[in-house]
Structure I
């Protein structure tokens, strides 16, 4: 009699509960794992199984074509559906197979001879069968092939019968297009389901004979992945839960673009990449328009520069880089003059062809004022300032009006930003330039000057570097800044530089004539959750399928598609607790972290004050 019979009086006789051991009562109420994971209800029908709130249906493969192409099963593996696949492979003893083959070959050969004796037309199917049997028999005898009984079972899940029918039709159409046929396990759904569970029990026992070569084409781990033996973790592959480990510096160029709607997690994903990149002997420089990287720079021991009109940090756009081993001073000076002309075109709201020529000549004369020419050694030169350029410009014919337009950058409140020697040192692994406090009118100019300064610093010394341009749509507003950004993207590889371009304003980015060239020159593209207003334009630009389009619309925060070279996978960003505390942009979390820091500082101050009081008391007693 069971313990339940004893407790509740069921069975042949009743037992006094006082006679039952406490251990038996305890064991009767203990839940096992199978009790916890078991469904609330189970109903088995000839065609399907109702398993709790889900409906499932099992199938088996009954027929294969003569040839199986490599990776024929990958479209099924990569389907964005819920299903289980079981593959049972039972080896067949070669000696037994050879005896059966001998009889089968004799049968086929006999049929061929009989047709020949009767004068019938040759049957190609018999000829092919005879050749296949002979070839396979030779390979089996030489141990080049082995024969197996293979069972392939698929169990699909859904919330309704109509959903199951849709998935079934999709699977059948994919397989039948390859001449592979499946059938539902009618009146064997229970055995089919148990065969699909990870128990290793082949209860359906519906087998097809396959030799080693076609069997290898069934290898199940064929879904797209970006797992390599080096690189950083970008996230989890949403198709098969594998890790996306990738090294951007292993591609033909090291650039990337990231597009996402506001709040979709693009800055979070970028910070995660930066944090992990810093662990692999690479320097990272960030242009931060929204003050999002300050805490991260502090936590990682980096440097954080605030660029604004009243900032203590200044950058002189006339600074010159030291020429590299394969560069001449003349080329460096010429390149810097061209970039400065673009800067003045931006600062003055455009220049005519005549004004452009005047500016070009004035820059050359301004450098000459400081004895800087194409033959100079740039190691110890003192570069001119904006006020020197204004002085030269005002003394030139038809240059006075240009000097007046420039005066707001050399006098008054704007002079503090641009008319002083550079005092920014970026000799650290992690550098952040914050432009949040810069007026919107000046942000494109500031981004141009900062990126130009970074570019000059990069050319001084060859190092593995990543330049992150957040909210890049600011630079796409004008042709000069967009052109300069594209120049960085195109030329960066020569200096071991990867440029990560990030933006939420996809429309403005793609409207620029430099938008698409920046994308095409970026080997990595990351698309996170998108808004319906921009998805069609993105679909056209990135050649997305309808499924990929809807995946981007329906993705959660931190989810999207990761393109690397010719491969692309659905990605989900993940971070450890420590990483999350360093990189989070969630206002509630940021406030909590700041509050915790304040409380910790207050506690330290109280402890220090208490120690001082104790020391004072001790000193008074000793005195």
Structure II
């Protein structure tokens, strides 16, 4: 094949120009590179090279390299300078020149992979046999008292456990950790324990509680005939773990009931209903009802037996209220810690009193301005701020479900276009960090936004004496964190060992649903250049974990996670099924793809597998 020398010479010139930019940026950032710990020095230098490379539009050069049958530098992120020098040397050989070039003056391709492997092992622990990608699992509260569930998680392929400090307390966390250590020892598998700092999450405040009533409805066919009566379970008291069909009734009265007994009750609408006992247990009585009933605290149960006095239904918890919002509705967000309320309308549908709700972070009221975008509940409801004052701001809803979306208490608020000036480390985080430093291997740093946030965390490490002992996973979940990722990584490299979690839930809301695809690709590329392991998080196999059946799209999403070093699963009733399936998917797919590179094993038919 004849190659036109002028085309080759042009590409060489372009590579020389890129190398000059790399050298200049390396010189300008030498102080940042030298400030990193020794284990990250080469990685920091390569990260600077990669960011310098990305200041150039490479597409024309890539096309010319492709036409010459050469690497397009698309996968050179983890070894930028070595790839450029090696490409240049090959190009010069095509021109007949034999200029001596020190190819190893940059980090070699082989050594760059070794660095990532080493950093991943130090951060996340040992991988499972025949599987490169680790599996991280969020621990539910139940893990504190259900050892067998934790044991199964470890047995089914969990490598890392995640405990979120936004939930529960130190007593529960310690019980979970003890169960994890016990299962780890029993199975001979070291489990890395990671703990999330809650961070400055901005949420909606409380809403006026609803009535203390429960609705019970029989199952009916399409003609309205009762197929199965409503089942109501009488117990001593209602707790957070109680099923929704339970009501509290005094045990002294309840224990006198027999199968077949009937009782009458007027529900909250004044409608008389009949309940019939179908089963009696030591701590429960089951009754059936063939009509829809609204039973509330204080409702009287009147038995048809003359030997039983009347008894009242005990205390039920209030129904969680919500605020229904439709497109073009308005809601006021208040600085004062008051109970939110839905809008009040007259009989013609005119608004008499606008809906309002409080916000848990008072600092936002000094920062927001008219025209700022606002999103509620992970982006399910979108709006724009149309008016501001020191104590509140008015929001017009711009996107919601056609029938309206319900906003509840303690739901996330995102203000992606506002500079809120909120630090990534709260007082609660500093307190929780003391526990984490004693009991965990890794701290997951929530809502980190800048190098200053990282420096603050490292200062806390110094105070606790855990610098270079406690590792860090930086949770990238805001637009600001994405924009500042290079300096965040370079600052975090001052300690051992670091990783990045792509928290796709908040990140998608912050950066926009239309941008999340390329945003997560950019994060993967930047971390690859820094030889920093990535945790692929949020809604992986979510349907399977919560409902027992995966969707087709989330299976595809799980295979995409091979680009990372770890995949995070969230809690759910079917979490062990999700772990087993993810373990199988990762093992099967790793023969076809390694990180960003397609692997080509001998093609087989699906029927043969």
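Bear in mind these aren't lab numbers, they're just calculated from the coordinates by the rules spelled out. All values reported here derive from a predicted model rather than from experimental measurement. Cβ atoms are built from the backbone, for glycine too; each structure is taken alone.
Data overview
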{"read-out": "Winner on distance in nm of label points 7 Å out along Cα→Cβ at positions 325 and 581 once structures I, II are ranked, highest first", "value": "I"}
{"read-out": "Ranking I, II by mean projected area of the Cα convex hull in nm², the structure that comes out highest", "value": "I"}
{"read-out": "Value 2.9, calculated as distance in nm of label points 7 Å out along Cα→Cβ at positions 237 and 261, assigned to which of I, II", "value": "I"}
{"read-out": "Computed -10500 for helix-only ellipticity at 222 nm (-39500 (n - 2.57) for each DSSP H run of 4 or more, over all residues; to 500) - originating structure among I, II", "value": "II"}
{"read-out": "Identity of the structure behind 291 (criterion: volume of the Cα convex hull per residue in Å³, for residues 117-284 alone, calculated), options I, II", "value": "I"}
